[in-house]
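Following this line, the structures themselves.
Read-outs: derived from the displayed coordinates by stated rules, not from any lab. Computed from a prediction, not measured in an experiment: that's the story for all the values here. Cβ atoms are built from the backbone, for glycine too; each structure is taken alone.
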Structure P
Amino acid sequence: MENINFDFLKPTIIFSVIGIFVPGFTAIGLIGTQMLLSSGGIECSISWKVIWTLTTIIGIALPITFIKYIRNITIEKLETLKTKLIIFNLVEYVCIQSSIGSLFSNSKILCYGSGGQNGIELVFTAWLALPILVVLSIIFNRIID
């Protein structure tokens, strides 16, 4: 393999700065997904369990897949790497946000509201996802070197 020179950290830090301001939008996307599943006949609390299960699986599998991709990257594919990193960061951000959200809340509270929670924890867990993305980019930098 040729020596590939790409810095994963800089685009991820730029994404993280933007990510500080957009967790509400991704939380609304997760709630919209739950509503879509519920409109399809899946009970609300089961919808959240499905979302959390899928985002946890995707959140674990995606970095593994991305590592395999960057280990075999060629100079020709390097042009699209920044775009693929941005897509990776966005999907992983939402997956981490959702997965960590399941640790701070439960489906009954999100669906039927008790204890003063109304899904705002999804915003805070999105912020927790940002340092994880930075650590993943550091790992990617070490792998590609």
Structure Q
Amino acid sequence: MDIWERMYEKAKEQYHPEEVSPFIYAHNVVCAIEAENGDIYTGFCIESCCGVMNICADRLAALNMYANSGQTRMKRFIAFRDSAPNGGGSGMPCGACQELFYQLNEANEDMEIMVNYEKRETVTLKELMPNWWGKERYAEAKSN
């Protein structure tokens, strides 16, 4: 079993769409992140009638990783609904999640993001955001 299959299976355990209450729907999008040390963290989407309280599976997994281990560096990422990413943009982290990944750690620009599970096709965060606005701030922080 390769790392992608392990990540897929761990995330798939979280996939069981359900109404948590008349206001909240959850577990309809799931993901897994492989941290720098090889640990795998999962997350699931939470949608509410008040959009500001929504959280993507991607951000929940990233925050789960940080809260439980203090890690900010991600090596691999996979997200999906009822089936593995199959190209055409499926499995892509949304813009807010891409932004969080970059802000957590500049090295996350090299993380592999699964685009097509069957073909093991990936892209990097840097490919998705080639001219990320925060590079200058990271450079300033390094020079201080």
Structure R
Amino acid sequence: MSTRDVRYGAVAGIGYSFTVSILTILLELLADVFYPVPVVISPLWAIYRGLWVNLLLILALYGVLLIFVKPYRSENLMGYNTQLFAPTMRIAAYTIVTEAILTVIVDSYNGPFRTRAGLFIVINIIAGLLGGYLGVKLSKP
């Protein structure tokens, strides 16, 4: 594992983490138009609060994003593309898992909006760094 791979993985993880969080918020706001639910970005918080519609929406989004990262199913293509897409698939999976765990902090905080926005940014950076690092570290033997 080289430091260059770790840096690239961390940057990719941070970008992916913000993308996942923003898509989750947009999906929650869209759901609020049709069915009034509170905006929640953590599936664990949705389980804790009993917000089953939010949980299903978030898990569906996570599933679609993981499928989107792994677009090739053919055996002929997987031999070549495994080398290219394996680190990307791992970074995406670990980033989604760390974000699902860490965003409980953002949802459970009831303070001012500025502090909550700061927590949102810090949690996404930490989740991206951790997901990128784990994705790169665990992809190499």
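Supply the structure label, taken from P, Q, R, corresponding to Cα Rg over 2.2 N^0.38 Å with the calculated value 1.16. Mind showing how you got there, number by number?
Working: P: 1.16; Q: 1.05; R: 1.12.
Derived from the structure labelled P.
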Given structures P, Q, R, which gives the highest value for distance in nm of label points 7 Å out along Cα→Cβ at positions 44 and 100? P
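Thinking of P, Q, R, which structure, once helix-only ellipticity at 222 nm (-39500 (n - 2.57) for each DSSP H run of 4 or more, over all residues; to 500) is computed, gives back -26000? Present the calculation step by step, with values, prior to reporting the outcome.
Working: P: -26000; Q: -9000; R: -29000.
That value comes from structure P.
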